[in-house]
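The structures considered in this document are given below.
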Structure 1
Amino acid sequence: MSFSQSVVSLSPHSSAAKKQGFDPRVGEKLQAGVEAGLLRHLHVVLAERGGDVVLESYGEGEDENWGRPLGTVSFSPDTLHDLRSVTKSIVGLLYGIALDKELVPSLDTPILAQFPEYEDLADDPDRQKRTIEHALTMTLGMEWDETVPYTSTKNSELAMEFAEDRFRFVLDRPLIEEPGKRWIYSGGAVALIGEILQRGTGKTLPEFAREVLFDPLDIEEFEWSAGRDGVASAASGLRLKASDLLKIGRLVLNKGERNGTRIVSAEWIDASLSFKAATDQGVNYGYLWWLGKAPVQTASGTVSWAAGFGNGGQRLFVSPEADVTAVIYSGHYNNWDAWITPARVWSEIILANLKLR
């Protein structure tokens, strides 16, 4: 049985949904969409508003762990799931935390200054123009191509994983544009950010994440896939339970605070969710966060959102103006149309059934 045919577990939260301004039948509408074949390949849907879970659903389907087949999985609240490139948005938060602790350089610092071992590359004045901020906004202006399948070594991220030196591979890419001028999706840019974090903090990426983000959020269990060189993938390696990813969404909505404790600065949250670059995907980009507007009309007009996007239909959505965050896990890996189902769940099920006052 696949989730595209039925919902294995749909937890009733109708009273919480009604309290938070949702149609109390929002869960039934999700199930109807799944059974009608309109919402395919879903694994998990979890949404909350104002701290109350308003939608919670678990399915069954084929899954993977960073490309390794896991067979058919029956998903539950305790199931870890690939985030794929939602990992990037979390790494963005980690950089903000490290920056506030003065463990990493300011955003205007040249990237190559953090990699002194590549003296030959540092001799190129054009390469010296590329800064940490350009990496965080994916505007390095370096050649990079992730439009081909992630099963092909023609995909730049996969080629980086097989390179003898992943960081030289990224930093030595041909320069095709002035920095800051053009957005080019790049897992390599985030690999550089991850390594700068490791060098600045003196900890591995998983160790630092546990100390400054996961432990303060009571996230006890996670996995972080690493390449053949043992380097944790900053671009796509994290696995979390849906409820724990939802905590990160709520942290963002609360401007970096949880239960009165400051975890990320409000200034970094605001900067991360502010326009930094226009993409070629019809939405905009902040510091490793996608930015857009939902095609729904409410009493307050259209609803803006920020999100982490991941291969296969993984999503962490946050909408500050609606005070809603949602996690969507899917299993449509390496398919161009994987965006359709999570976009429908977010816009047509979650936001369309919320009455904003």
Structure 2
Amino acid sequence: MFICTGYAAQEATTPLAPFSFERRDPGPRDVQIEIQYCGVCHSDLHTARNEWQNTLFPCVPGHEIVGRVTKVGNEVSKFKEGDLAGVGCMVESCRTCANCREGLEQFCDRGFVGTYNGPDKDTGHTFGGYSSHIVVDQDFVLRIPENLDLAAVAPLLCAGITTYSPLRHWKVGPGQKVGVVGLGGLGHMGVKLAHAMGARVVLFTTSPNKVEDAKQLGADEVVISKNPDEMAKHVESFDFILDTVAGDHDINAYLNLLKRDGTMTQVGAPEKPLAVSAFSVIWKRRNFSGSLIGGIAETQEMLDFCAQHGITSEIELIPIQKINEAYERMLRSDVKYRFVIDMASLKDAA
């Protein structure tokens, strides 16, 4: 075991603060990474504040991790010291169930082990990327492209794969009309990726001040969803819609924009159940689906796709000392479009 430094919430009502803890020394198949950047996901906030009622304290959040390999076990073949490497939302799964065998570890029948707040035989529960180092089995470590800005790559490991996976699964591509609902941490990645896949992309937003941003990110058209006339122009015209909104909203207004056999996939997670009208899906044989993240192989595919197309997240880089302020700003949607922590700042933490 070795001592690692980071930031943790000690309980749901306390701010994140400096924290020291133990990590395991690298085993034969382990990769040790010195973390350089860690993205800030809304899930971090939910967990640190125990809003899902399942937090294991102390909690070190962070599952959008990039850095350099500093040690490898003697059986590691995929990485060597000095390599760029990343860790996303999971660090282990059962590996034996049907889903794991298909490369769909995110749907592991026994439940994947989260990068933080998951079970860990050495430390009781896993600690995430708001820390100086992490040790992970090589099969759950990702190769990070050398040609992309490292800080801006970090959110790809959650926001990127969360939007790439459904676009890929539903075979989005040239000749299709694709809608993206919401322009936040997930939505802005959905626009970039769907555009790179060759689709015609329409962004739906309630905020007129996001129109220009959306077009710069790759949207061919922007619809103000509060305007009934703008919405009416698109009835029964979409092949696929990706809904990234985590707040309460009228899901049927978007389902009605799908063509016959069109699909809408939900990746935002509203607190209250969505009221789906049976007629919105029955009438045109529409599909309403959900999607989580992606498996390790698909996440690597996504990173390679982003490297090929020069895609990264739009970020605001912050020191770790501003993480609590960042959480409050995130609640106000006051970020374009993802916070990333510069972990070098951890050395200045008191």
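All of the numbers you see were taken from the coordinates with simple rules; none came from a lab. These numbers come from a predicted model, not from an experiment. Cβ atoms are built from the backbone, for glycine too; each structure is taken alone.
Some notes on this structure:
- For distance in nm of label points 7 Å out along Cα→Cβ at positions 117 and 333 computed as 2.3, the structure of 1, 2 it came from: 2
- Test item: relative contact order in percent (Cα under 8 Å, 6 or more apart) calculated as 21, pick one of 1, 2: 1
- When Kirkwood radius over Cα pairs in Å, for residues 269-308 alone is computed for each of 1, 2, the largest belongs to: 2
- Winner on FRET efficiency 1/(1 + (r/R0)^6) of positions 61 and 141 (r between Cβ atoms, R0 = 41 Å, to 0.05) once structures 1, 2 are ranked, highest first: 2
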